[in-house]
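No value in this document is a laboratory result; all are computed from the given coordinates. Predicted, not measured: the structure shown is a model, and the values here were computed from it. Cβ atoms are built from the backbone, for glycine too; each structure is taken alone.
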Structure I
Amino acid sequence: MPRTPLILAGLLGAGIIVIGLRFLISPETAATNFGVPATGSGEASAYLATKGVRDIASGLFGLLLLARGLYRTLGGFLLLAALIPIVDTVIVLNHGGSLPVALGIHGATAAALLGLGGWLLSQARDQPRHHAGGIG
């Protein structure tokens, strides 16, 4: 298995965790960078925090698959996860966001997930790492 897709998968996992943390720490800035500005207070704050936690969980799940040597499973996960930025693109455009932001951020993310997921599926075999007891 080439190292490059594994390194890229690790960077993607870490990156989405950082984005999730931004939604928890600086929700207004994160929402603006997402392409749909929102205030970090009131009712919107609950949705921004929810997005943050889900991004963190998605990143951790991908890193867990990587750490466990489940490379083909990770590839399938990334292909399915591409649905998120594809729908995010539509959400940004439907809520008055700009086309460059929608395609430059969310479209590019979807393309990266599809490309890396396909690369992992075509190159990898799951190489499960077994540990004595517990998760991980």
Structure II
Amino acid sequence: RGRLLKGYLLGGRGQVEGATAECTKALDIDPVFAQAYLLRGMLLEQQGDWENAIGEVKKALYLDSSLPLAHFTMAKLRRSAGDREGAVREFASTIRVLRDHPEIAVAADIPVEFDHQVLRQLAESYLKKL
């Protein structure tokens, strides 16, 4: 979990290679650590590598389908890749997971600056634009 936090902090400073390396180290220790795949996908998204980002976020969702931020990230990636149907489906999944599981943290071990309400409003706003 410490490696994931370090990766998040490095990514926030623009040190994407170091952040990605920390995610990989976290996965070497725990190969089913969904949040590490999610963060790696988010880092790839920042670089515009949507195809590989989608692959990483798919792994995160396979391991833990209750991560609201993973659904939201996948929705944005699908939208960026021109997959309108996929984006609609994932934004709707984001809203459903937030509604059905209010006890779950938005991103579990990834510190984010918004809560359930803000993420839901963002997802609803994106949905209206699609």
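Numbers at a glance
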| read-out | value |
| --- | --- |
| Structures I, II, by Rg/Rh (Cα atoms, Kirkwood Rh): label with the highest value | I |
| Structure with the greatest value (metric relative contact order in percent (Cα under 8 Å, 6 or more apart), set I, II) | I |
| Winner on FRET efficiency 1/(1 + (r/R0)^6) of positions 2 and 26 (r between Cβ atoms, R0 = 25 Å, to 0.05) once structures I, II are ranked, highest first | II |
| FRET efficiency 1/(1 + (r/R0)^6) of positions 10 and 42 (r between Cβ atoms, R0 = 41 Å, to 0.05) - highest-scoring structure of I, II | II |
| Read-out distance in nm of label points 7 Å out along Cα→Cβ at positions 50 and 74, computed value 1.7, structure in I, II | II |
